[in-house]
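Heads up, there are several structures right after this.
Each reported figure results from applying straightforward, stated rules to the coordinates on display, with no laboratory input. Just so it is clear, the model here is predicted, and its values are computed rather than measured. Cβ atoms are built from the backbone, for glycine too; each structure is taken alone.
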Structure P
Amino acid sequence: MLKKLEELFDNLTSLKAEDLIGSEDILFSSYATWFSESTMIVVTLFSSIASVGLFVYGWLAKVSGIWGTLLNGFAAICFFSGFFLSGGLLINHYSTRYFLTNHRVIVRKGVFSKKMVYVQYDKIQNVRISKSLGERMVDIGDIYIDTSGGDQTELVILDIPDPERMQRMILQGMERQKITGA
């Protein structure tokens with residue numbers, strides 16, 4: 001089921017031919033890891049467990065009247081908020097995708113709409129990695145890309161697996177751009 005869901009989102013968030021320029025080829029593509037959503041997954045799980053617990057308690061204790069109605073209503077709110085939170089987490093997770101091509105770094109956002117931000121390799125001045133202690137334990141991190149034109153970070157790639165590999169690929173693209181000019 002999860003594999004089919006990933007295929008669906010891959011089709012929705014992939015780059016199309018009109019998104020690429022000239023002889024541009026996609027070298028690497030990735031979503032963020034689930035690490036950033038882990039807190040929300042725990043909250044969703046507890047919400048679902050709490051709603052089931054409230055339903056069972058009301059049934060076993062034979063709570064009726066106004067208190068039974070309030071208890072069942074609160075349990076239903078917990079359950080459906082967990083359900084909608086889970087759906088939101090899935091869409092949020094798969095709505096941002098990172099691409100490296102032979103010409104640029106691209107961040108594509110949106111499942112139903114599309115927003116693309118990119119930086120060409122010849123404009124990149126600095127590529128930094130940031131990892132918290134928890135991120136270091138699971139080998140994920142954030143990549144910050146600075147350009148020559150601004151005094152703030154131009155592009156941020158969050159919660160990417162093996163950020164050192166992606167940093168090396170970006171640095172290789174920058175070097176290739178310097179040598180070939182293409």
Structure Q
Amino acid sequence: MSQISQRYAEAFYEAAEAQGKQDACLADLLTCSGVLSAGSSFLDYLLNPKATLSEKQQRIREVFHGEVEDLTQNLLLLMLQKGRITLVPEVLNDYQAIHDSRKNVIRMKITTAYEAEPELIDRIAEKFRKQYDAESVQVDVDVDPDLIGGAIIVIGDTMYDESVRGKLQALETEINAE
């Protein structure tokens with residue numbers, strides 16, 4: 001997270017909030033970030049010094065007209081003009097963090113050793129929703145057979161390692177410390 005992308009995200013969120021379009025603009029940023037991801041031909045075109053700024057701006061208008069909010073399109077045009085179009089994915093991440101904070105949403109990643117039943121995932125999510133006093137929880141589930149059993153839960157910068165692999169590593173560290 002850079003200070004520049006943070007400033008863009010904050011200003012964009014404030015503008016979206018003033019129009020009641022925070023959710024729509026978040027969806028727009030997800031779309032734009034995908035289209036403008038590193039290595040995409042569209043991003044390569046926008047970075048091409050042979051194309052003029054007005055040609056690039058027109059191309060953005062053509063690609064995104066009717067697909068995203070005018071507010072989002074204006075953000076893209078501004079970032080292009082300021083030479084910061086490559087920061088769109090970072091702005092998305094910063095905007096998402098602001099959005100989650102204002103909406104009292106927590107994001108968690110649950111990694112299990114095997115595919116967990118949806119009911120188990122829901123119970124875990126509900127436990128942490130209550131613990132964090134959140135309105136809702138967005139869960140990303142992953143499977144890593146190397147965990148052997150149990151789960152690793154990550155919320156923000158906090159990791160809860162309840163995996164068999166984690167417990168074995170902790171035991172090994174304890175044995176080696178003696």
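The maximum of distance in nm of label points 7 Å out along Cα→Cβ at positions 98 and 130 over structures P, Q, that is, the highest value, falls on Q.
With respect to FRET efficiency 1/(1 + (r/R0)^6) of positions 18 and 154 (r between Cβ atoms, R0 = 25 Å, to 0.05), the largest value across structures P, Q is given by P.
When distance in nm of label points 7 Å out along Cα→Cβ at positions 50 and 162 is computed across structures P, Q, the figure 5.8 traces back to Q. Between structures P, Q, the calculation of Cα Rg over 2.2 N^0.38 Å yields its largest number for P. Looking across P, Q, the calculation of helix-only ellipticity at 222 nm (-39500 (n - 2.57) for each DSSP H run of 4 or more, over all residues; to 500) that yields -18500 traces back to Q.
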